[in-house]
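Each structure below is given as structure tokens.
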Structure 1
């Protein structure tokens, strides 16, 4: 499942759904990204995410397809929220089921590293009363690059 939406998600429900989709799996790994109150030393009060719907879902599907070819996993779910998000709100969910935990952990990290660098999301933070559009984070680009070595 790949979903881009404004509404929040329930980790317990998503985990149960993932278990039902792949009952043969021996491992499930979940990742949830949250809105932080500080970014690059600046105080953050809100985050706003925009995207281009048809393109975003296609890129996320492509990332998951490449991950499935690289790792022995049974299923990958990705949910990414858009719109205005308050501090500590859930932004992104990646759930991976696999026979073994190593593939599940590695696949989850691979998906996140590629999502952060490839998925067409535009982020704007409210920092100290000002709206600031964010550029690509060099650490995200470096995290993705390590998979290409």
Structure 2
């Protein structure tokens, strides 16, 4: 089977997933066991972050991080932070398209793994699963591009 895989001809655009992996995971229950006896409905705050790094020529790491902070009143019930990453090979693609691939396509591939991990960790910690909603990475990317353009426009004036 390895004989069937051939290198792309020189100059041909290449996009390949090299690896998906869980880069970091933490779960904290700082107020257990007493807070587990509370009957109030917890407040759930979810934050997502995205990063992309050029590892070496044509190889990029894209990470999507979810931070789930669940509180009862002003005390933390549990805190989960998970960072799911992927290594992608991107070659012979125009730079303006590479940004879109790193900001839209790669996170869309990484995110389902992150959603499953967060849900599973919450369940294994003894809580109902936290289901991360679907994310429109294209809209996020376009908003970031617009914000950059606005900041660039203000800096020029």
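Tabulated data for the structure shown
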{"read-out": "If distance in nm of label points 7 Å out along Cα→Cβ at positions 17 and 73 is computed and equals 4.5, the structure in 1, 2", "value": "2"}
{"read-out": "Structure responsible for -12000, with helix-only ellipticity at 222 nm (-39500 (n - 2.57) for each DSSP H run of 4 or more, over all residues; to 500) calculated and labels 1, 2 on offer", "value": "1"}
{"read-out": "Origin of the value 15.6, 50, where Rg and Dmax of the Cα atoms in Å was derived from one of 1, 2", "value": "1"}
{"read-out": "Highest-scoring label, criterion being FRET efficiency 1/(1 + (r/R0)^6) of positions 9 and 81 (r between Cβ atoms, R0 = 35 Å, to 0.05), among 1, 2", "value": "1"}
{"read-out": "Distance in nm of label points 7 Å out along Cα→Cβ at positions 113 and 129 from the coordinates reads 1.9; which among 1, 2", "value": "2"}
{"read-out": "Computed 23 for relative contact order in percent (Cα under 8 Å, 6 or more apart) - originating structure among 1, 2", "value": "2"}
{"read-out": "Per distance in nm of label points 7 Å out along Cα→Cβ at positions 121 and 137, the highest-valued of structures 1, 2", "value": "2"}
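Here, each number is a calculation from the coordinates, and none is a lab measurement. The shown structure was predicted, so the numbers you read here are calculated from the model rather than taken from an experiment. Cβ atoms are built from the backbone, for glycine too; each structure is taken alone.
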